[in-house]
1. When distance in nm of label points 7 Å out along Cα→Cβ at positions 48 and 128 is calculated for each of the structures P, Q, which structure yields the highest value?
2. As an exercise: mean count of other Cβ atoms within 10 Å over residues 24-31, calculated from one structure in P, Q, equals 13.2. Which structure is it?
3. On distance in nm of label points 7 Å out along Cα→Cβ at positions 112 and 160, which of the structures labelled P, Q is highest?
4. Who wins on relative contact order in percent (Cα under 8 Å, 6 or more apart) among P, Q, i.e. which is largest?
5. Which of P, Q yields 12.1 for mean projected area of the Cα convex hull in nm², as computed?
6. Say we calculate distance in nm of label points 7 Å out along Cα→Cβ at positions 16 and 136 for every structure; which of P, Q gives the highest result?
Structure P
Amino acid sequence: MTIRPARSDDLSAILDIVNDAILHTTAWYDDRPRTLHDQQEWLANKHRGNWPVIVAEEDGEILGFATFDVFRARPSYRHTAEHSVYVRGKSRGHGTGRKLLEEIVEIARQRGLHVLIGGVDSENVGSLSFHRRLGFTEVGRLPQVGHKFGRWLTLVFMHRIIEDPISQDLNHASVTESAR
């Protein structure tokens, strides 16, 4: 399996994964299938914002994708991002999601992010367990904020501290000062 940046020719496969999640699960809080044009705009917006989109590929097939993006659009949140990981049904439980999330965490670390947040439906025990195994902790629940399949959905926020870029900057400044 190869993890690599997503390309425009991956969008059809990504769209299949997205629409499967929309139509058959509560992993994606949307009830309207997306079009290829929607996914093209999505990828263009990710590229414009310099947000990563990566895919897991094996034997020419896209098995899943991951990304992160702005958590909240205020300057004080600039060290926090919200991530997403989606894996094709037949590839779940075989390490694809783990490899994608580990790579997204590494990209976040390289970019100096401090925290990654994941929003997971409370009934998605597999995803909650998956996040816990990869160092995320539950930090909050928002009851009945989504509605899909005729029922109210509760969103669980999973949180992982990556590193502290501000402390790193201060430590670097202290080392630089003491070297003078």
Structure Q
Amino acid sequence: MKILAVDSTGEVLSVAVGALELRKKSKKHDEALLPLVERLLKKAGVGWKDLDAVAAASGPGRFTGIRVGMSFAAAAGFQLKIPALAISRLAAAAGRSKAKNVLAALPGWKDEVYSQTYRGGSARDAASWTAPSAWPAYRDAAEKRGLSVVYGETTAADLLPVARACLAAKKIPPFKPFYLKPAGYERLRR
């Protein structure tokens, strides 16, 4: 199964297909995404029509970055008549662990930490964010509860196993962004 994955939620834009991944640090993901995908497909020897699905990181992450990747996936899926999948970065992080009980954690805005508990590959609670000063105690408490903590950025390659599992189980997640917090401009209104 050939799935194209894109993650434009952070400073580094990444795209992956099969075992090949390309990354690019960019301030304008909207302008860099299509050329990077075309370079990836050419390097992988994969044509657009060879794709079975396209997956995008749905968040949590940068508001505009989420929109860029998901818009790309929606348009590509529509044009190619293939499934477009919205994949949580927290699910992708949890998938990197071989442990059954996992606290998936990602660096967030202003050093906050976004996290969510997974048991046997399924989310067991709502995602949350933790202040930088509270993260060490939160992490320690999770480890004391027997959770394996997986912390770090995700890339497009991390989305692929989750996307494959969704397609194999015929469980297509809702195609919607995963905003853990309101966008910066929305916070200013309050």
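1. Between P, Q, the highest calculated value is found for Q.
2. Traced to structure Q.
3. Largest value of distance in nm of label points 7 Å out along Cα→Cβ at positions 112 and 160: Q.
4. Q
5. It must be structure P, since only it matches.
6. Once distance in nm of label points 7 Å out along Cα→Cβ at positions 16 and 136 is worked out for each structure, Q has the highest.
Here, each number is a calculation from the coordinates, and none is a lab measurement. Worth saying up front: this structure is predicted, and the values here are computed from it rather than measured. Cβ atoms are built from the backbone, for glycine too; each structure is taken alone.
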